[in-house]
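Just below sit the structures, each encoded as structure tokens.
What follows is calculated from the coordinates using simple rules that are stated; it is not laboratory data. Computed from a prediction, not measured in an experiment: that's the story for all the values here. Cβ atoms are built from the backbone, for glycine too; each structure is taken alone.
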Structure P
Amino acid sequence: MVARVIDLRKGKPAAQKTRSIPFRQPETRPRRSSPLRTKRRRVRAIVVTLVVVAGAALAYGVHLISYAPPLSIQKIEVTGVKKIEPTIISSYVDSLLNDGSFHYLSRRNIFLYPKSVIEQGIIASFPRVKSARAYRPSAVGQNLVIAITEREPFALWCAAEDECYALDEEGFVFTTAATTTHGDFATAYTFTGDIEGAPIGQKLIPGQLPSVLALLRIFQQETNLVPTRVDILPEQDFWVTVGQDFYVKASFGQEPETLARNLELVLSSEALRERIAEIEYVDLRFGNRVYYKMKGEEQKNI
């Protein structure tokens, strides 16, 4: 650092040099670790090692116990099937329990078997199966029971005259139909249209089928006419064939009771009462204005 002194005689500051003293950092001496602290670190390392080893041994023991034969499923029993072979279901379940992959805990263990995977897999793999339930009949038993509920054929869905499938009461298409007859079916209904591509596994007009079925029942109850065929058309329309006589045009969203009442009024009118066998169709899609067409004649309205 340089100090400046003013020389009164010359009026100019005079430079004055000062000595700089070098700064020396204090020397640091290495700290000596006490024997007690070293001993504590060794003990802590030994304890951690023992805990890790014990945990690994315990985990391996749990793994071995889960695969123990007395705790493994030995038999798979299938109940409730009518059309499906029980061995097909049992073999499928066995393939899920022994899928070829390593599992830390055995999938065949009577307490740890994948219940939801089995139930959902059966329904997804077998379209005829409506529901599946996996359970053990006793708390410590080694038998696994698979209770199956199959879909019942309700009606036909046909892509062509010689290509038909069975659907259940929910409209789910689950198998091919051997014939186009309704021998084992709950109804004599035949549906066409709406489904594209491979039909098995698809649903017919989901959300609309309950109202269509209600309409068919009301038609039969109120008019004594037997519906036999329903053709699903684009633009929210469908046609209902009544026996072998004529068909009724309707639209989704219309109340079944209103449609049935309008049909009954039309058929009992003076113009049609005595000529029902000559009717080609009745169009109920336009509310209070009803159109009809007689075979060989022009369309008219009521």
Structure Q
Amino acid sequence: MIISADTLRASVSFEDLIEPVSLAFQRSSAGQADNGQISMFPHPDQTRGDVLVKSGTLEGSPVYIVKVSPWFAINVEEGRPQGGFIAVFDATNGQTLALLDDQHYLSDIRTAAAGALAARVLAPLDVRTATVIGAGVQAYWQVLALYHERRFARLSIWARTTANAALLADRLAPLLPQVDVRVETSLKRAVQLADVVITATQSREPLVRGEWLCAGQHITAVGADDATKCELDAEALRRSRVFVDTVETALANGEVHRAVTSGDYSRKDIAGEIGDVLANRCIGRQSSNDITIATFAGIGAQDVVAANVAIRSLI
């Protein structure tokens, strides 16, 4: 059975995945999941294209998955969806149940669900101003995910290309009629004025500096999903309580990988996994002055529950 992206878009929303993804994180942190990832760079210019191959099993799940998730700049530039698929298998006999031709849609909304959960347990209770860094697909989803949990009044959008930030503002404004949506041209100011900062970029070098952060802030960082990417500098990590999807994934990818490799941060500095916070096995925000960071590269267990929700919605 091949299920198209259009069918998935009509059947599954990010809201449908919030509680299943919470369960996936909790079980993963309890040692009840296997999460695999291979990063490939088939394009001659690594900044122009990469492919993540993720696998996932989850204790108690009727399915397991293998996902091929490419991202190529040319698709963004030409307005095409990204390619890729999720292969779904029966966990009792290994038979192929479905190929989800999701065009990255399920990956996008399961990441949005993770962002919603990070906001739920780590963001300040009173969020007045949010900033999103980036203007792509995940920037769009993460803003909606944050608003699902914290009804902020102002949204600043910063992107390297101001025109792209303006396009995202035009797209979000009708969906958030109670929010003052504006484009910000100063990255430093956008960070300093926000209660919550979202980073959703393909950056290979840190964008957010620790010296800019203010007491009580929360950052959700979802762009650095392989070892070549990094959105936050080491000082930002050192000043914050840092939570990850899994410790091993964080050590291999993104800003944690970069900081540990350079000797500016260590494994023991990580405050915990988001699954342990959700399960009340670990304290998230300890005080109103804490700076918290959730940095997610994505794990296969999220894709397991996303695939399971999708298939169940169509049967």
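Source structure of the calculated read-out (mean count of other Cβ atoms within 10 Å over residues 129-136, 16.6) within P, Q: P. When relative contact order in percent (Cα under 8 Å, 6 or more apart) is computed for each of P, Q, which one produces 21? Checking each candidate, the match is Q. When Rg and Dmax of the Cα atoms in Å is computed across structures P, Q, the figure 18.2, 55 traces back to Q. For the structures shown (P, Q), FRET efficiency 1/(1 + (r/R0)^6) of positions 97 and 185 (r between Cβ atoms, R0 = 41 Å, to 0.05) is largest in P.
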